[in-house]
Structure P
Amino acid sequence: MRAIPVEHTMPENLLSTDNVAAILERALAAGDGLLRLTPTWVPRSFLHPGRRLKLHTSDLYAYGAERGGIDERWFGSTTEAANEGRVWHEGLSFVSFEDQQFTLKDAVAEAGTRLIGPAIWEKYNRWPIYSKFFDNMGPIPHHMHQGFKDAELVGQEGKPESYYFPPQYNNVDNNFCYTFMGLEPGTTRDQIRSCLENWSRGDNGILDLSKAYRLKRGSGWLIPPGVLHAPGSLCTYEPQWGSDVFGMFQSLVEGREVPWSLLVKDMPADKHQDLDFIIDQLDWDKNVDPNFKDNNYLEPIVDSDRSGEGYTDRWIVYGTVDSAQLFSAKELTIEPGARCTLQDPGASSWITTQGKGRIGNLALQTPALIRFGQQTEDEVFISYEAATAGVEIENSGSEPLVGLRYFGPDVHDNLPAMGAYKDA
């Protein structure tokens, strides 16, 4: 394997863990509890970039062609990407201040209560969630993310996740604007077993057992662990649990082979050929749910308590996974010339999707084009201290200022239930 170029292995002016405390204190003071984050780019060797992340086309293969194209940008992440051949910081977000950088992971370790709040820090001792844009030219293989019990077998954590399709990042559909989710009611374990047995014969036919849903801009889905899904080609904002476990159940996608190793990568080594064990990692009831859409589909819901003249705050990810509130997300829109005070009960990670303005005393600007390694003004971490005290956001541009932000577990008392959009 060709070595990664030196300039791609480490951010410039990187501080070691031992030197973070002093500069973090200055950064929090200067930003009134806000931290500027730099873009975090992640490649995937088995996927084809959709070219809507605003990353310069010359930089799509910045990690080397053998690593695959960059099709993901991660936000507020203290979770490492589980990629073979990865650089040490792959998936980790960096804070930028005074021309120096340090990981958000180190910042949370240094000032956990101040940054993420006492409840999350005391329970998890880390920022346990993250979000990303994933952007592909075509569909992803039909796959699932392990539940917590199964992921624990290999020292990992399970991964529930959610989707929202931001209109600003979806000017085109790309090749397949549909997502297969779950399995058709009545599907049997023997049928899935046959698909696995036919892995090396080309297309193993697992999509014949599933149903595709057309993707709608401005809507989303909640995907519990153990549920099969083959995300389609809209650029997707994806709040999720802080894990990168998965198992691919589709052997061929768009004519490209999916190796067996990507099916079993997060399963015990002695179970890699145990088809019953592999199938048992699926949440069968949720996969064959005859009311799958009703129980997993999301439409935005206006939070009237957090909206006012010139600004609207909408829930875009809500509901629970197995009765647990693990993450949620909102979309704030501020009209030209308007401002508001954003006050939330917990920390959040913010990404600007349209317009320009400011949050606190940090500039907000949606970039048109980003070079790999370049810093931007669109991403901010809103600490627990800043969120609970209130942060002023102002639109200084001629178009709406739009930002997405996601929250950690058990933050909101007023989180809408699944299906609440029907009565909103």
Structure Q
Amino acid sequence: MRLSQRPWVAGIAVAAVAFLVYWLSNRMFDAGRGDLFYLADAFLHGRTSIDVILGPNDIIRFNGQVYVPFAPFPAILFMPLVAVIGPVAADQLEPGINAGLAAFVVFLAWWVPGRMGVTRWRDRLALAVLLGFSTQVWWVTTRGGVWHTGHLVAMILTLLLLAEMFGRRRAALMGLLVGLAFLTRAPVAFAAPAVALWLVPRPVGLPNGLHDIGPWSDRLPWRDWVLLAAGLLPCLLFFFWYNFVRFGDPLESGYALAVLPEWLQAIRDQGLFSLSHVGMNIDYLFLKTPKQIPEFPYFRPDGLGMSVLITSPALLLALRAPWRDRRSWWLLLAAVLVLIPTLLYYGGGWLQYGYRYFLDSIPFVWALVAMGIAHRGPIRWWGWLLIGWGVLVSLGGVYWAYNLT
């Protein structure tokens, strides 16, 4: 069955259902950490410090001021809303706001595959369900708070980047999207080299970039690379300015200054980024399993992490990507490059269900799944089972969002 002439209508309908599910999941949970709304209010009043203390941890006390250690673009995004209703009301509406952001992720997961050549409605639905409900998107939407809202905004920006990569490939816009994602979730910036390689012209005469592993083009896209850098540069300059205004050092992001629990402080003392953290993060990402318990729901996560092979096994469908198309390799490169700083980072992502830091890489892996559908045909029954398993595990995350401390 082919999509109707109004795929936008179908996408909006899917997103509306997703919003309802997310809102029913998170409406009773109060994260108590609407830092981004108070930071938006600070920006509106010409300040970079906030005038409230929302928790004992993950805040910065510096020169008698309180600062938010997390990246600032989501706060900039919320400035119009906060200007109208104020930060307190926005904080109270956070479950609905996050549900809306997550629903927009689902809408993009329906729409973007159309640019990749995915035309069948059930395949687009599968991709939307995979990204929205078979990954940690559902968990971060349910838990909410400053730690998780950034994930949703970064995923939206990355999906818009993918839409442009498979669309008009406007280099300046791609650079801007990478930059804004950097100001939301810093590891996403490491995808920039893969995005630059994406702009290299494909060999002439090959339809849709297929089977193009071979000689490079006889010219490099210097103009596009300059435009890519030009789109990224304002975000980098803002990053350095923002750090300098707060801490007097353009390279001090604030993550090294945030107040932490003692056990997490001990890990950070080994280095904000260090090879000593790689084993821990690999365990959280690939190896960690939940503990069996005798009562419902018969398993209990420890909040440190859970293997992606348990939470999102359908991402293995990325293996069906057309590997003779060099674009598949650039997407894989982007996913790996974004993962590198995550594996080196001290934080681990606690408290979490699954490994939420992998959300920064997941859009690129998900795009490989979409390319596999476009070039090798629909998802088979076993692929749907993998997606369904991830949905069931994520549904368990809704329960543990209210019962895991």
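Every number here is computed from the coordinates shown, using simple stated rules; none is lab data. All values reported here derive from a predicted model rather than from experimental measurement. Cβ atoms are built from the backbone, for glycine too; each structure is taken alone.
Structure data summary
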| item | result |
| --- | --- |
| Given -4000 for helix-only ellipticity at 222 nm (-39500 (n - 2.57) for each DSSP H run of 4 or more, over all residues; to 500), calculated: source structure among P, Q | P |
| Comparison of P, Q by FRET efficiency 1/(1 + (r/R0)^6) of positions 157 and 189 (r between Cβ atoms, R0 = 25 Å, to 0.05) - largest value held by | Q |
| Comparison of P, Q by FRET efficiency 1/(1 + (r/R0)^6) of positions 373 and 389 (r between Cβ atoms, R0 = 30 Å, to 0.05) - largest value held by | Q |
| Entry that produces 59, 55, 42 once Cα extents along the principal axes in Å is calculated, selected from P, Q | P |
